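Structures given as structure tokens follow.
A short reminder: the numbers here are calculations on the coordinates, not readings from a lab. All values reported here derive from a predicted model rather than from experimental measurement. Cβ atoms are built from the backbone, for glycine too; each structure is taken alone.
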Structure I
């Protein structure tokens, strides 16, 4: 497994769901996905619901884009 979703509870009780990936260099270490992103901190890997995080997991788990020639 190269990606996962964790539930993060902040000190004020607010919860968020964060997509994590194995670190690009230290493969045993789980890190928030923005750390592995070439765009850095602009990568949105934290979501307000588990469902929203699940919908966006495909952007982090190496799912390939499908392309079709139409003309």
Structure II
């Protein structure tokens, strides 16, 4: 379980892609990445969290492989 000290925050370089991350259900991206909804209790929220986490992971992988221009490089 995440503690306040471990909460994920969108890095500055990723902000330019914020509008491209979808399926948040109206929640913030940070809330979705940090969320731990139990699929047996709230399957829709758990599914949306998984969708957002996978989009963030894709951006991180693309950036790590040099396929994205990071804001600090522009």
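Quick one: distance in nm of label points 7 Å out along Cα→Cβ at positions 8 and 32 came out at 1.1 when computed from one of I, II, so which one is it? Attributed to the structure labelled II. Between structures I, II, the calculation of relative contact order in percent (Cα under 8 Å, 6 or more apart) yields its largest number for II. One of I, II was used to compute Cα extents along the principal axes in Å, and the result was 54, 29, 23. Which label is that? Structure I accounts for this read-out. Assuming -12000 is helix-only ellipticity at 222 nm (-39500 (n - 2.57) for each DSSP H run of 4 or more, over all residues; to 500) as calculated from a single structure, say which of I, II it is. Corresponding structure: II.
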